[in-house]
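Colleague: So, here's a batch of structures to check.
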Structure 1
């Protein structure tokens, strides 16, 4: 489904923005070890460095972007693989697995994070949050989870928000494998912070409760339940234009507070749902740290189809939380939960298929990658066109790549 949504990625071949002009360019021009541990944007993104290094040294240039696309797809499937391959009791039902699959396909905003290696860090962070709710075991998944947590901390900064939640889970469970997971994430985050992190002022925004609640309301509640259509878009535009008007944001603020309070009440009233509180806390923490550390003006979050990489993790986690809670309820409450899930799938499915951006096309006048490689072989100063169409890349001509 994800591949069918973007056929031009496979027809043309695609590097996405900094995936090409920063990471692949570094892999092409720097010594391998330097490129592997090169920090960009204030932090180390080890997985993307590694993937583009492999594409540079082991894959012919004509096929390099196809390799990074496939690897990006595999990491995109990782969170769902962890859920569908787990042996936890709440995941035994086929209906539960189907709900999870459809929700994670249709509800989160994923265009910006699909089919490329640049945003592997977001898939790893989502996987790290999912591990919080899965029961540890001594199968191969023990080592898979530890690898995920090590790479998650070395791929970005968002995982710092998960460390306190992992600590609380360890303290409550007092389980050896939980402690292993906590140590793995903590070590990787410490290495990230002490050896690679650099503060970039443009990434940090002050915390404003009304701004956060407005963005949360728009992307976690209003759009998932209402969709993007001629009835809902005007209100999003209104919030964008009046983001700092207290009269305009009082409704989103109130709804957000009531939503959080309602979920907390469910955890209080239904004991079996309480393990999902770690997911819910992760969603809120990762949402906040993503907005605080985002690039650009905060009002951009209320411009449709932008900043999706900062939003899809919390959207995904809330979907999983909903399925977990519904699975633990009984009778009428469970039927209500399933009705909510079906509605989200319906609205998300309509948006997925019916919206004009369902099919992701190559930028206008973009040449197929292999054709560009032929032009580069004739003219080493050729400027490669990357997606989106405002990004370009130049490569030094190496004899072994002719």
Structure 2
């Protein structure tokens, strides 16, 4: 009976079609004959050889994410940070250097300072708001430049065309060009068109907007260049990076509503950020759509939307204990990392230790991630918590 159940002859008809993408789970993939074993290629998505190298579910998700970012190729990784690590490990060798903006995603900087440094790969931090500082940081060892728009936590919006022009100018005198990689998690393929701006790689944490449910960890690396994609793909294979079929299904389910969710959270975040500017004890609000937020002019020129995030710096008289009490007093905004899910979140940060360059504002900052709750409930929640700072 066991043999009959495992080798049962029935095969369901192939013509089934439905709105959701089918969920294919496999480690072993079967071949009809030895010739097929020798002929199949997974690298160009023309066939299946092993579950880790792709299934109809993951191939479909990769193609849709490539379309979302305006690229040609995509590889999936188990998290956004795993996607960052994939780019670093595929492109960097001992003796190379990677450049990172001072406001980059913290784990990206930590990876460079620890694992990459242990392997003989150097790193430099540059000011993303000063293209001349990037130009000064480039050396003959520079192999990879990370970009981020908007900056993690503080949401400064860099002049991406100016930064990319610096790299292009440096590449004119190099045999081996510097590769540029943009962390486009904030833009989510909605606010920016990375490849039209001239980047080589666009990366997203699909954990955020593409999933939208606060229940999936996944990352994606998108390219247009065939050779660069093959370099990434083969490193991806050798590292054994894979994603689960159910996680891929969850992201596929979230993609159709992504533009609607992005628009709704963008609108709420703009309204709440503007409202917070007028509140007592608030010294500064960072949100690219606010005229006095760093990089606002570049955002107006290069972006088509903003995301769910804004950050608030309180005045010098507000203590760290008061900031913590303010966060604890919130009810709709819950304490938690990540963002772009249905629930609004907040997180306090002490800024000076997070930056290599001087932080010129009060040290206590709170980042808010706006969810899908009613905006008046969120505004009321912020107003009641502000009383803690009085």
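Colleague: Rank structures 1, 2 by mean count of other Cβ atoms within 10 Å over residues 44-51 and report only the one at the top, that is, the highest.
Modeller: 1
Colleague: Taking 4.1 as the value of distance in nm of label points 7 Å out along Cα→Cβ at positions 76 and 324 derived from one of the structures shown (1, 2), identify that structure.
Modeller: 2
Colleague: For which of the structures 1, 2 does the calculation of helix-only ellipticity at 222 nm (-39500 (n - 2.57) for each DSSP H run of 4 or more, over all residues; to 500) return -18500? Could you put the intermediate results ahead of the total?
Modeller: On the way: 1: -18500; 2: -10500.
Here the read-out was taken from 1.
Colleague: Out of 1, 2, which has the highest value for distance in nm of label points 7 Å out along Cα→Cβ at positions 12 and 348?
Modeller: Details: 1: 2.8; 2: 5.2.
Largest value of distance in nm of label points 7 Å out along Cα→Cβ at positions 12 and 348: 2.
Colleague: Here distance in nm of label points 7 Å out along Cα→Cβ at positions 180 and 196 has been calculated and equals 1.5, so which of 1, 2 was it run on?
Modeller: Going through each structure in turn, the value belongs to 2.
Colleague: Follow-up. Relative contact order in percent (Cα under 8 Å, 6 or more apart) was computed and gave 25; which structure, 1, 2, did it come from?
Modeller: 1
Colleague: Right, something else. Can you tell which of 1, 2 yields 5, 22, 29, 23, 13, 5, 2, 0 when P(r) over Cα pairs in 10 Å bins from 0, in percent is derived from it?
Modeller: 2
Every number here is computed from the coordinates shown, using simple stated rules; none is lab data. Remember, it's a predicted structure, so these values are computed and weren't measured experimentally. Cβ atoms are built from the backbone, for glycine too; each structure is taken alone.
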